[in-house]
Structure 1
Amino acid sequence: MSPLAVPPGVLVRAAARRRRALELATDLEVVSRWSSVGRVVLVGAVAYDLVVSPDLDFEVFTDGTPSVRGGFELLANLAEHPRVRAARFRNALTAPDRGLYWQIRCVDDDGEEWKVDLWTLSADHPGPLSAWLVEPMRRVLDDELRTAILLLKEARAAGTTRPVASIDIYRAVIDGGARTPEELERYVGPDYQPRLTTWVPTPV
């Protein structure tokens, strides 16, 4: 593994973004609102402390098939929050995702727009699920791996590398040893296309 030059503040920037994300989730009362329909799990970059883009992700596990009507009632209440600027919905129950997708766009105290994604999914969903990744990622990540991932995600945000899905950046860094955009490119290959995956990191 080659030495990794750490730009000052890369971990500090991510920690600050994560604090803002959690404050926003608390202000929006995401967990308390959606707990009325199921078990709410914080997933994605905020759960792993790998935040670069202003995104929050949740999976909500319901007893039985998720309800379109119940979700719209929650979405309507949430859309009345003064931070919320837009909302959208997609029915993917018959698609590979097998769930209902809800999104809101909202602003934080600095006026930055955040995207909040929520999936309502049956508790017996066969997967793959983002919730599967949370504990394995937390166990395997250290500052060196976290830094490598954050640098590649910042490069993606700046447009200096291909828009590789976050989970494939995680795979490239943790399993493939990628530390630069060039190494990421070699790992995913020229015909790369994002797809659903059951990958989870294996503890060393």
Structure 2
Amino acid sequence: MGRPAKTQDSDVLDVTYALAWQRGCDDVTIRDLETALDLRAPSIYRRFRSRDDLLASAIDRYVECVVDVRVRRYLAGTGDPLRGIRRFFLTAVEATGDPATPDGCLLATTSQQSSYAVPVIRDAVDRGIVRVEEALCSALDRAAASGHRFAAPHRDVARALLQHFLGLLMLARCGYRDLEPSVSVMLDALLGPV
């Protein structure tokens, strides 16, 4: 019987997604991971077939630990769905500049890097983005069921919100601040004023 692993897979994935979120997937090397995890490359490769598989699994873990938490909190609750959408956007803007977490989003950042061309990484990013779009669409459906009317079909409004959200996260990653006024203008245009 082999020795028990001193580091759990979930710990490996947490460290990997934090490193990728901070630096970007393109700039995370196995050597970086060896140092951050206090593991040697063969141990990493025994758990994950390749660096790309590890990064894809880490992106899935990021979606589970970060994206899904925000989706449940703001978009899937029983409260006012339009208020939830607004909070989903505005809390993302409020988080910029917080030294505890990198600005932007691992999904948005990775979608703009060469790593996105790797099928397993692209699939992980796309699953996360679809998760956000479906949650936005579901919130819009709940708003419509309670009598709110939109100028376009819900799926189109959800896609427009998603486009703005990803753009917002990229601007935050690039160091833009004071984005709240433009977010409010966009939300008022797509959802109607508060």
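Please treat every number below as a calculation from the coordinates, not as lab data. Worth saying up front: this structure is predicted, and the values here are computed from it rather than measured.
Worth pointing out:
- Looking across 1, 2, the calculation of helix-only ellipticity at 222 nm (-39500 (n - 2.57) for each DSSP H run of 4 or more, over all residues; to 500) that yields -12500 traces back to 1.
- Parent structure of the calculated result -0.46, -1.26, given that log10 I(q)/I(0) by the Debye sum over Cα atoms at q = 0.10, 0.19 Å⁻¹ is the read-out and 1, 2 the choices: 2
- Structure from which 20 was derived, relative contact order in percent (Cα under 8 Å, 6 or more apart), options 1, 2: 1
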